[in-house]
Structure P
Amino acid sequence: MPQGLSLHIGLNRVDPRHYVDGDGQPWDGALNACETDARDMEALAKKRRFKVRHRLLTAQATADAVIQAILEAAQRLEAGDLFLLTYAGHGGQVPDTNHDEDVLPTGQRDRMDETWVLYDRQFIDDELYTLWAKFKAGVRIVVVSDSCHSGTVVRAVPPALMGVPPGTRIRRMPVRVADRTFAAHCDLYTDLQTANPTAEQSKVKASVLLLSGCQDNQFSMDGDRNGLFTGTLKQVWRGGRFKGTYRSLRDQVAALMPAAQTPNYYVVGKPNPTFEAQHPFTI
């Protein structure tokens, strides 16, 4: 019988000893609702009969802890099993030093790697691809990420032009913080990219489905209890009474959200139409 394991990550702040703001001062990236998002997604997982292996909140959510939790799942899961990984926190960027980012419509490369802003450092998307390659063929992976995954275009677009209401707290590391933090730890992030193969080189045999809080050129909004994406997903999910597929879940969530924040849906690794057609979070 298939088994389901889950990991839930939520950070309401980060370690200011690592992150630097635009004036060279420590930055803690304070948010309101990410820990609650992690707890609420854990509760959803338990109702769906997942074995919750780890909940990593704020200072617990270090890069090493996340890597070890994902590797543990990769070692335990077999073909047909399901891994649910949820993340709530800032999204960031570092310069793409291994040249694996997509070519933009202008013909130029994005030149930035997207990151999760973990407590002690940023976690680069290349590292995630390396970890996906550790899972066996036939394993299903669902990632629910309530964060910003901004591409190069966002760096040139002021928040007001993206339709974000004034005063709204967003889950995106400010550009000046990203630049200063990378400059302060350039060797670390360059070495991480060198140590991890590019996405094209990672042979992912599992099927990985991502439900993300927004498009690459948008922001994910924080809230008082939940992030906008997580809160809307819970509303549509209705405690499990939702009927439909992963894609229709994304579509119904998107229909309730503002145009400034449109959830994303895409699959990497081995195509698995049967997986995509299942009722969400079905072990």
Structure Q
Amino acid sequence: MFSTSNGSDPLTIGGRLFGCRLLTGTGKYPSIDSMQRSIERSACEMVTVAVRRVQTGAAGHAGLMEAIDWSRIWMLPNTAGCTNAEEAIRVARLGRELAKLAGQEDNNFIKLEVIPDSRHLLPDPIGTLQAAEALVKEGFTVLPYINADPLLAQRLEEVGCATVMPLGSPIGSGQGLNNASNIALIIENATVPVVVDAGIGVPSEAAQAMEMGADAVLVNSAIAMAGDPPAMADAMGRAVIAGRIAYRSGRLPRRNQASASSPTTGLISGKDK
């Protein structure tokens, strides 16, 4: 296994430290075994779980709670399937109880999704803000999934969200970072971690998000629906590390013209014998 942990550069969310900056999901895998091996290969420390799908035993979710080592993996319950703020608040409370059943008594994390649009799966900014404000007041550590809207990201930070999670492109689309310019603005202005969520299709796109300065990425479909999910999980983990190291190292500035990499002094001329 290739470890993506980096103890010298931890990710802090809601006062909790994570050594790995890749978050993964638990949906869309061809089997529970494939999910288990993918989580292991990714070396992720936090996975998101759809509360409603676990409760109803939806396809691919039966036995999920027993399949993950919750003493090692931090649960990030999510409000997938909620179409308005009221629904999301109710499901968030159920998610907190689900985490307790997994033995994580102090887990108040919730990935907030309010998605009334069943075709494009784009989040509702107004409902998300309403739910976030209420959940923060209830003591939740709120990680809101949003469009790449810098003003909304700022407002969510002001009401107390622990992160902002802008989409790169629509969920499961694999289109990559279509909203790179807006994501860059969010990263520039945020004082909480920025987690790029949705749309990443290949490891190079995960690395790109990290090179831009994102604090983490959440990848589910690109891993779960790959031809070899565990291998793709491994690749995503490596890409996140590479992108983070590149960001911290400082990239070569872009120039309008070429700049020779070899010295231009002390050259041998054609007249030298």
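Where a number appears in this text, it was derived from the coordinates with a stated rule and is not lab data. Note that the structure is predicted; figures quoted are calculated from it, not measured. Cβ atoms are built from the backbone, for glycine too; each structure is taken alone.
The table below gives the values:
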| read-out | value |
| --- | --- |
| Origin of the value 54, 40, 39, where Cα extents along the principal axes in Å was derived from one of P, Q | P |
| Given 2.8 for distance in nm of label points 7 Å out along Cα→Cβ at positions 51 and 243, calculated: source structure among P, Q | Q |
| Which of P, Q yields 60 [percent of Cα pairs over 17 Å apart, for residues 43-138 alone, calculated] | P |
| Among P, Q, structure where distance in nm of label points 7 Å out along Cα→Cβ at positions 35 and 203 as derived comes to 2.4 | Q |
| Of the structures P, Q, the one that 22 was derived from, the read-out being relative contact order in percent (Cα under 8 Å, 6 or more apart) | P |
| Label whose coordinates, when helix-only ellipticity at 222 nm (-39500 (n - 2.57) for each DSSP H run of 4 or more, over all residues; to 500) is calculated, return -11500 (choices P, Q) | Q |
